[in-house]
Structure 1
């Protein structure tokens, strides 16, 4: 009997889904699809040749699996060396701009103004253009006499969006820029990382409002839990290419044709990536947020487990909002993909201590759109 509780079991199932839907289904022992039986009685098959080809194929598969195991052990060892290097993860792997902490801190104080925010926005690659594009989206853009106003100036964009909304919009746009460029062959991994962390942040923020604590701080803390998933994903795909390239070069020089052929067939492994995310991502997120050294936005305190018995009540409520909002985001994602039964959902919600009032509030939310209040014209 497994010692895992439902929360831990569903967390593992959630990370299966993060890799791919098929991987999640197969991990539960459920296989879908049309299975056709090979019909070959009408073919003149040389059985001896076929058996020989089958043996060669089995030998190649066996060699491929052995080399894949060795390759992924090397990746794991290199990952273990990279994880403690928080500065390297921050500056190179995830590539977080140094201006981001200053901008987030500035947005959290009453003295924030467009004139002070603008220079920091311009320091962060792509953010200026993303904000201008954002304010021109239907639903957010201004209108004049029923006609949309085209914004092409960052100062105007910042003014139209407003300081309160920028507290949410800025970290979202930055996080989207930090996602891996490619996650082949798991083509939806990048999108799922984004969808989950946005859903968790939206849920956590709403609970923070429900608990009457700083909703912007809880929102950013929840969103930044995804930094570790981003870091591990980027590291894994980079290391996979690097390690396999070195192995191919070694096999080529040694004229090991069978190894070379098998290495060409090896692809990134979903189970290996999932295990790495489970083992490293949470601590990486904490380390990266600590490295930001945010002075005014209490993200780090909200994300870290409680250690102070005399913690202020609002700090405890903020952490509860983060935990429950994240759990609800995970529940919604599993439920949407039909990877959670009604019974499992009830047990999971009970384990996470989400009460009926909280569920009622969260069920009213969109998990894909920020609940922004744009200034009237």
Structure 2
């Protein structure tokens, strides 16, 4: 029985340590996922709590797994595991049925699972967790309780510091398609022979106050007694989607300059500002300084934002402002503002606002490429 108990706690411990760690590596990704949940469940007022909830969730998962795996306050770790499982198992079952959010985000962007796969994963985890709870009295009383709690406290503190490091700078491991070294055009290609999304379209017609749905095969094309009301399309097959499928940048004149940026022989510095009003004014001014320096030293510079044109008009400072989808910008760099250095479509480097090199070091870096 002891062997079975050990297998169960090692199994759960590894899963929870991994789940907490990948979320901690990319905490902003988890923040965005929680915000998707809040929007789907009409709980927008919780959006401002996304970051503290992310830190709490990551830490609880990691510490619970750590406690079970290393047998440090195992009962406390098991209680946290069961609490999380009893909350998220019914939630993932609801998500699997209704699909308001397509990816639960339980393993961040490291591993993507469908909602049904996530629910199945939780059921599989519940079995050893319940077994451990039933046999909890077989756990030998721990000695050195104070030392055990101190170990968990130190581990928790270091883990939270790790989260804040990834928040201030960029994730230590980039699980996203825009990682350093990526040649963007390659990630946008659709392999020959791949199937795209397939939709089923139904047409809604009305006759004598009664509405009826038709398919393309049987809609009343030549029957004038039916009045067309509308149509709806339902995705019936999810086709191949390239890793980068939404990279599109337009200038203030609504001209698409995506290929111009990707094909340029010159170094191109993109300053990514998800929302101008959400960025610190001091950080924006520092970015403008990088822009003026870049433009004076044969480096193309674009500030790319998802803010509206009215917001952009407030800044008449000679900087080239451009627009892109907000989700795309969140995926490109986990910082607001953040920076991406490109040349001929290849990502040479990425920085957050906190570790963006000064202009002199930027020039030195570029000269070394």
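Where a number appears in this text, it was derived from the coordinates with a stated rule and is not lab data. Since the model is a prediction, treat every value here as computed from it, not as a measurement. Cβ atoms are built from the backbone, for glycine too; each structure is taken alone.
Given that relative contact order in percent (Cα under 8 Å, 6 or more apart), derived from a single structure, equals 15, which label among 1, 2 identifies that structure? Present the calculation step by step, with values, prior to reporting the outcome.
On the way: 1: 26; 2: 15.
Value 15 for relative contact order in percent (Cα under 8 Å, 6 or more apart) corresponds to 2 out of 1, 2.
Using distance in nm of label points 7 Å out along Cα→Cβ at positions 150 and 278 for the comparison, can you identify which of 1, 2 gives the largest number?
Values: 1: 5.3; 2: 4.2.
Largest value of distance in nm of label points 7 Å out along Cα→Cβ at positions 150 and 278: 1.
Of the structures 1, 2, report the one carrying the highest value of Cα Rg over 2.2 N^0.38 Å.
Values: 1: 1.17; 2: 1.23.
Once Cα Rg over 2.2 N^0.38 Å is worked out for each structure, 2 has the highest.
Taking helix-only ellipticity at 222 nm (-39500 (n - 2.57) for each DSSP H run of 4 or more, over all residues; to 500) from the coordinates of each of 1, 2, which one would give -15000?
Values: 1: -21500; 2: -15000.
Clearly, the read-out refers to 2.
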